[in-house]
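Just below sit the structures, each encoded as structure tokens.
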Structure 1
Amino acid sequence: MTGRPILHGIRVIELACDEPAGTIAGPAAGLQLSEAGAEVIRIEPPGGAPAAGSVLFSVLNRGKRRMALDLDGAAGRATLAQLLDGADVLLHGLAPARAQELGLDDAALARTYPGLVVSAIGGWPRRHPLAASPARETLVLARLGLLDEQPGHRAGPVFVRMPFAGWLAAWFCAIGVMARLIARRRDGRGGAAHTSLAQAALAPMGMHWARAQRPTPAFARGLSKSTPIPLHRCLDGNWVHVHYSPDAAPWMAEALAAMGPAAVAAENAKYPPSHVAPNFGANKAIMATRPAQAWVEHFWAHDVAAQVAAPFGAIYASEQARVNGYAVALDDPRRGTVWQPGPAYLSAPPPRVRGPLRELEPAPAPTDLPGREPAAPASAAASPPLAGIKVLDLGAYLAGPFATMLLADLGADVIKVEPPTGDAMRRLERVFAGTQRGKLGVTLKLGAPDAAPALAALVRWADVVHHNIRMPAARKLGVDDAALRHINPSLVFCHISSYGPAGERKDWPGFDQLMQAACGWETACGGAGNPPMWLRFGVGDYLAALSSVFAVLLALYRRDDGGEGQSVAASLLGATLPTVAEAVMLADGTVTPVAPLDAAQTGVSPDHRLYRCRDGWLALAALDEGEARALAGLAGAPAQREAWFAALPRADALARLRAAGVPAEPALEQQGDTFYDDPGHAAAGLHARYRHAVYGELEQVGAFWDFGDLPLALDRAPPALGEHSRQVWDLLGLDAAQVAALERQGLSSSPNPSIG
């Protein structure tokens, strides 16, 4: 078993018959399962996929086998039934009515294929009033109000060029499938593991959208979208994104001193205050005096996290990306040898990059396939998928804590450890709370010799230890893989780094913003001819968190299959780079073109963009030929459309578009509070409510999955500092004298007196 891929013997049917051009979530989820060892068979319509010649299609579907089936005919349905009879997983994006028409609704599948795991990725959850709407990312973001959450170079909603919801949904799908496969071993049955673009898009909003009965001033303040972002234009016209204050770097310190306090204050006064850079304006003026590359090399030499806002796709040439396998050279049948994204995580055995999409004709009989694992006797109890799994969270900031929060959502028992002074992110209270629900919170000063017995007790308790502490610091604190595995050899240890576990930058500091810069998204999101623009959704952190959870579940699945504990790894760079899959780097070093965002930040084509009506903005996504023809027949040629929309109230324009079969939605604005008042969102499980020790009733973004007959665990608020310390020490068997000694030495703390 040592060399076999983790998902060896798992068969996945990826149903792509109703898939619009440019679809990411389903194919990307299938790719993750394939490269973890599953056999993935892609079902396409008889005429083939509409975007089969695109770069994105070739990347997302490598390693799979495909078959053309007409599901509206008896023969196609019979062949699909034969395939499903030998399958473990079905992925599809069918609307509920279409799934029922094809006999692929959850109830029908459960009757016919009780062991089958089914993950549907829609635009909206299946219990949402908009569940039948086309699964078009721009429309989902518009209706949720997220296009208004992104800063732009003009007022109003802006088109978000990075399809982040599709990429996040792919990971949610793959994680849901893995969680359900783990639960299948326990329960003896398959079932639903659904997610949606809306749920994925809302994941980053957990740090922005929340309501509290008794908010503190810091919680109420949140993070304004008008906060200036430290993206600075340099002498050569290139831009550098700096994270946190660069004032201690020698060049910057010398220049600030030379400017003098009055001049520094005058430059700072030109911009709103920045919570990351107290001398934001002066930094901007000083950085204009040297070339971009000179600045980043100086910053790197002095431990200041920074990146040049690179052209889209230039990251493929990065030695750091290549040495970690995040960029791989493959033979493409259309384009020759190209550099394209590799796996985003590391496990044992590692994920395997396979060759191009191949044909599968005719359909193999189930007896010709690897046998499915025997099912355990079904249990009458309905427990969350990961019930009984124990996770120790030693992380901070966003990526590590969000990953462990997802494991808690899935039913794992999670203990969060933070220093007695509190996690560094607690100062940003809404952001902190958005990654902490479901956990028991304790305080412990890691690295202190007298804290070692308590840490050892935590590690012996855990199945999984997860953190994103930089590895040199982790070794000093005694929380590196070797130290923890010495305590608990069966442990699954997961680490999230910034730049990957190998290469010159393996221990460097890094943040989501810098990965957006390095991968070209800041340049792409700025719009043609504009300065770069950071996506405030923090996508790199969330992608890294999700890829790490997938790796953890693979490791647990293998351990339960007779394997041992192991180390798995993810990174911000590794998780962000796959989102560049729209382009590849050719052998001559050039990058294939992508559709650019226009200078007005309204869209990428006349058929896929925002239009301003008389009383507000709307978004449309006419992504197939029929929809594009209907739009042209209604609103005229592209040059005429802005005037057509501007003359109409938004409701009238939407009514006409929908009557003509053109997918469109209003681009709603200022939805942060309105989101929690929407009964449709509540009915679909998009809200979570619980009592918080400080805030009273706390409302946050809710479920990211729908497991049908299995519940999620969304009933515990984020912990206040030290809230569960006594409870956890008692659980682990520390006696009163040991606990008192920890508290007396300042190594742990009792619950906050204001709690309870």
Structure 2
Amino acid sequence: MRKIQCKSLLISVAISVLVAFASEAAVVDTYYDDFDDRQADVTIDGVDHWSVDRGNTNYAVTQGATTLTGEGNAIELVGDETTVNVSRAKVIGDLSPCWVEFYVRSGVGNETQDVPAGKAAAITFDHTGKILAADGSSWVDTEKTFTAGKWYRVLLKLDFSSHLYDVYIFPANVPQETFIPAKEKLQFIDTSISSLAGLGFEGVYNADREEDDDSYIDNLLVNFVRRLEIITPSQVLTKGEISEAIIVQLQNEISAPQTAWEDITLELRSESDKGEFSLDKDDWQPINQIIIPEENFQGEFYYKDTEVGNPVISVKEYPDRGWEEALQKEKVVSEAAYFDVSLTTPQIAGEYFEMRITAEDENGEVDKNYNGTVELHARYVSPETGTMNITPLTAFGFEEGVLEPEAMYPDCGYIEIEVIDIEEPDKKGVSGEVLFIPASFGVTCEEAQIVNRPFTLEVTSFNAQKDVTPNYEAPCELAVVPVRPEHVLEAAISPNQLDEKDFDAGSAELEVTYNRWGELKIKAQDSAYPSRMGLSEIVKFQPESIKIEVKPPPGERRFFYTGEEIELTVSLLDIAGEPIVNYSGSVAIDATSGLALLPSYQFTESDEGTHTFVVTCDSAGEYFVTVEESTAGISATSPAIEVKQATIVVIPKETPTGTTEVIIIITDEEGNIITTENDLLVWISLQEEFPNGSALSTAILRPVIFHNGVSRIIITDPEAEVVTITPRSEYKFKIKQGTVTFGRIAKKGIGTLLWRELRE
């Protein structure tokens, strides 16, 4: 009988160091594998970058007996005491969002797996029946459960900028209209990870449940879809006129097309009640959905409207996966224009773009004889006013009624481009709305800042010539790029988004805060087109102040003894007086001679902005500690630390043999009893004149404590002798031994004690 299998199913996303993609590099695209083309009942090891990293290679196979649909193949992870671990080490991409999706039928393990190190994200189908997800180095409950033998759909949405991810989990046989995450904003396990370079799966083991030990993986998908985008220009239509083909595309963060891994359904909507869509221009059949076919990256449709206006059409995926929907404003006019003007949107402000101007006759046919000169004007849409225009102002050189000039618009915002015949101004045409986005941003502030203290940040929108674009209206996002330290947990700049109200003439000036120590660059990026961005120079965030606290002595005492441990806590504080949890700078320490402190201390992140020093002092006196943080130019001095040299004194006495009480006191340098001492423990030893063990006291078995500076012990001795009492303490006290002289009795005769009464 074969052995059954490892711990609990682990699905981990393994990541390499940052993989940077230049603009001319290969496009980051979809990866999909349903394993149906793999050879059945053969190990996955060595196939398409897959490898079995641990366990028997024959226990990770592609097979067709158990699959998601009942057809094709899936990966089976077979049970064994040495858990099977498979991975696919292949760089896939570094764009955000990165969607990792798969279907899983999990076995049931016998214990909870540890969170794997060096990964971005992980989930585990736990032996308790719960589905857990890694949040940093700890598991958290997704509040989803599973049943062995059933298939589940799992999606991980990774953000390599924020190092956070979301988890989606659904039963495979339950259709979803809207994808709602089970857990959001989970921390990467390793926050240095900035690119997807591998995927890994681990099997389960349960010695008591052989029928439930195998696990299966099917339909593994990685995609980088961020948005749907209409890539054809906005059109000007007459009432009832059918548009040219409108093409909508799947795109990633850098606007590159993404391949559909299955037929993807898109919903079509128009703001106009009279608007209609169709798949065919010649055979018009109204529709409200289209499909981007599997292995394609775009779809097309047609639009017409019988109501004059500027309707916005939208394209959204179904079910809703959280992609940005495609929006485009069309223009519906009552009469046909003389010029048809088309260009793609968006365009980059200040960069030359291609447009197409077609002269048309009254029947809407191309006027091939037209060869005039036209003026190019910017008609402002949003904002409604502006000061900049199209370059060149005029264009000519029509061939067969068509002109394709290169033009440039130096500002941002939505405009329409109006074309007017220079000699016959009644001959004109207008493009659809075109969005012009910034080429980059300027980000400036003062170099030195205080953690959590508001400071002024200026963000300016630039075109390709580095000129300000006064019509930029946002939204624009702010983020931080750590320089030193390179990785910062829970770093946040607040606010992190700029809206239209923040920008004036292309610049925004606002008060922001940052909550961590270190050096960084502040990044501004367009929210819809994050590749349009800019970085500040290095900004240094320093502490506002230093706090030194001295832990008080025990009880009512206001001073320390020589040799007593003194705790000094040094904290580097932000503007709100809270310790800066990631402070990792160095401080200089200047202490009064006699306090054993090193001249400097290098904070680490484990200190979380606060470090406690434990020192002692061998001499009486008043002591101070000064701590300086030279980079921030701040320092602090501790309260006075008073140290006293105390003496423990045993009061000698003479007493008859038997039991007696002995008084021990603690005094200051002037011999006064320290009445505030109520906590000090001392240990007692006895030394007999005749060492035979006749002298006894419970004080030699356990320490005794002072009360108001006085301690009392009981000693018993039936023998006449001198007993020396010696106190001992962990502190460096002066010690004055004391003796108890027990009365002597006759050692011969009848043993009668003789008394003589003295009289005056």
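Each value in this text was obtained by applying a stated rule to the coordinates, not by laboratory testing. Just so it is clear, the structure is predicted and the values come from calculations on it, not from any experiment. Cβ atoms are built from the backbone, for glycine too; each structure is taken alone.
Give the label, chosen from 1, 2, of the structure having the highest value of relative contact order in percent (Cα under 8 Å, 6 or more apart).
Biggest value here belongs to 1.
1, 2: which one has mean count of other Cβ atoms within 10 Å over residues 298-305, as calculated, at 15.8?
This value belongs to structure 1.
For the read-out log10 I(q)/I(0) by the Debye sum over Cα atoms at q = 0.09, 0.11, 0.15 Å⁻¹, for residues 330-721 alone, a value of -0.75, -0.90, -1.18 was computed from one structure; give its label from 1, 2.
2
Given structures 1, 2, which gives the highest value for mean count of other Cβ atoms within 10 Å over residues 194-201?
1
For structures 1, 2, calculate distance in nm of label points 7 Å out along Cα→Cβ at positions 618 and 658 and state which one comes out highest.
Greatest value across 1, 2: structure 2.
Can you tell which of 1, 2 yields 0 when helix-only ellipticity at 222 nm (-39500 (n - 2.57) for each DSSP H run of 4 or more, over all residues; to 500) is derived from it?
2
For which of the structures 1, 2 does the calculation of Cα Rg over 2.2 N^0.38 Å return 1.50?
Corresponding structure: 2.
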